[in-house]
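In the part that follows, the structures are each spelled out as structure tokens.
All of the numbers you see were taken from the coordinates with simple rules; none came from a lab. Note that this is a predicted model, so its numbers are computed, not measured. Cβ atoms are built from the backbone, for glycine too; each structure is taken alone.
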Structure 1
Amino acid sequence: MTSALDITQAVKPPRAVFVNFPLGHQTGKPDDPALQRSILRDALAAFESIEAPGTIVELPYVWDQADNSWEERDYRPGFMPRRPGREEADRIEAERRARFARV
């Protein structure tokens with residue numbers, strides 16, 4: 001399952017299901033188990049029916065019927081968080097390890 005159609009087309013998986021939702025939300029909105037089950041059922045059915053290698057099935061779900069501006073807002077330049085520098089990343093990792101060492 002993917003919500004990044006251009007990347008999925010570039011890597012050419014044997015089969016895929018595309019849902020035009022924000023990244024990380026391929027199975028639906030948080031706290032909406034009915035939608036999540038529906039998407040998952042449709043994805044599994046698509047995976048069973050795909051016959052041609054490289055096929056990408058687009059599921060017909062819409063994130064918000066009243067507002068499609070999430071694409072502009074979520075995928076604008078700079079939407080990804082700043083990547084920490086090496087020293088900061090090492091400090092964060094050391095803190096994470098220390099937390100788990102105490103358990």
Structure 2
Amino acid sequence: MADIWAYILSRPRKIFLLVLAGIFVLWIVFGDYGVVARLRMEAEHGMLRARQQQEESKIIENTRKIRQVDDPEAIEKIAREKYNFSRDEEILFIIEKK
């Protein structure tokens with residue numbers, strides 16, 4: 001232990017610079033804009049990009065559905081499939097799944 005203190009006291013400038021460099025490296029790695037924070041931000045950015053793609057595909061699907069509202073055949077198809085409507089003189093069989 002005495003040898004360590006003797007070395008530190010004999011070269012204070014070198015030790016000061018090493019400690020300063022160590023603090024700087026720790027700041028670069030763990031600081032607010034350091035490597036760890038950068039990796040966290042990149043992961044969050046990837047998740048947000050994926051969510052953006054999902055939302056954009058939903059918007060495209062909804063736009064397509066909105067454009068179909070003007071088509072009478074599309075309205076009839078939805079009424080038949082979803083609400084079990086039928087035309088006159090047509091027999092409708094409903095099969096329920098269990």
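A few comments on the model shown:
- Among 1, 2, which structure scores highest (criterion: FRET efficiency 1/(1 + (r/R0)^6) of positions 38 and 86 (r between Cβ atoms, R0 = 41 Å, to 0.05)): 1
- Structure with the greatest value (metric FRET efficiency 1/(1 + (r/R0)^6) of positions 14 and 70 (r between Cβ atoms, R0 = 30 Å, to 0.05), set 1, 2): 1
- Answer label among 1, 2 for the case where helix-only ellipticity at 222 nm (-39500 (n - 2.57) for each DSSP H run of 4 or more, over all residues; to 500), calculated from the coordinates, equals -25500: 2
- Computing FRET efficiency 1/(1 + (r/R0)^6) of positions 46 and 62 (r between Cβ atoms, R0 = 25 Å, to 0.05) across structures 1, 2 gives 0.50 for structure 2.
- Value 1.11, calculated as Rg/Rh (Cα atoms, Kirkwood Rh), assigned to which of 1, 2: 1
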